[in-house]
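Nothing in this text is a laboratory measurement; each read-out follows from the coordinates by a stated rule. The model shown is predicted, which means the values in this text are computed figures rather than measured ones. Cβ atoms are built from the backbone, for glycine too; each structure is taken alone.
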Structure P
Amino acid sequence: MEGVQIELLKEEEVEELSEVILEVFEEFVAGDFLEEGITLFKEFISPVSLKQREEKGIAFTLVAKYQGKIIGTISIKDKDHIALFFVNKDYHRQGIGKSLFYKALDKILSSDARQIKKITVNAYASSAEVYKSLGFKPLASGEPKETNGIVYVPMELTLQ
């Protein structure tokens, strides 16, 4: 989509980002979670949590912006795990998620001294097909798992 910019999250954008993620989560993902998982997820995406992970170098987060507004994000934790990956529903199927993913992959591969062999994700059931389209494969049986009320499918992308 023309006019979309992808850049690193700025400190002053964490509140807006938290709201964007929560909106998409509530519409597409929350129905698959238990109440405990919803609470944990909301804590994970709170502005304070987002900011702390960035400041401590635990994760880096890219945002997609259109006309100055955040419309999507991808956050990579520990250099090889997708912790967050959301795009506002009005911008689905326009290549924004794919652009975010490939920009994050470029950053992972260009900035890390060690050779990354794979990227992992605990995909929500509603997003597993998106990950498959990016080359991810379910681990083991591919059956959803549940941990602390969060339901997910472990997946990985092997890099060459």
Structure Q
Amino acid sequence: MSDFWLQLEYLPLSAEIGATAWFPFMESMHVLSMCILLGAIVMVDLRVLGCAAMRYPVHVIVRELVPWAAWSFVFANVTGLAMFITRASAHVQNPAFQIKLGLLLLAGLNVAFFHFRAFPAMLRCASGEAMPSLARFTAGLSLLLWCAIILAGRWVGHVV
């Protein structure tokens, strides 16, 4: 284990968060931001899969919901980092935390792929036409990854 992780735990900010009501507040804000993030992502993915919001063009759903997802992702990272620094040395060794970070990386790659490859192909589809299979695969993978991230995140506090 690196001294870096222990030094994070010994920061005055870490002690303040870990020993006061800041920790449950950060945890609550993390959960709230994840709810907003997932709500936006699920709606986009379900629209791409053809399961919801079919009367709205995909580009409208994406334009309206992606900013909500992006800002809530930033907020989730800030609150997650605030909780992480209180027990950094334990978290970096926690298998659930490691899995969560790996899944977040995969989800980020999936988002990039969606926006740069699948989304342009979707825009070429006529209204009412089924989305390209690549876009549907990306949306399905997104739903799977985000569910797994949530489950791994819940396990972080329970795996020692």
For this session: Have a look at P, Q and say which one yields 31 for percent of Cα pairs over 24 Å apart, as calculated.
Result: P
Exercise. If we compute distance in nm of label points 7 Å out along Cα→Cβ at positions 25 and 145 for structures P, Q, which one ends up with the highest value?
Worked result: Q
For this session: Could you figure out which one of P, Q the value -25000 for helix-only ellipticity at 222 nm (-39500 (n - 2.57) for each DSSP H run of 4 or more, over all residues; to 500) was computed from?
Result: Q
Exercise. Any idea which of P, Q comes out highest on relative contact order in percent (Cα under 8 Å, 6 or more apart)?
Worked result: Q
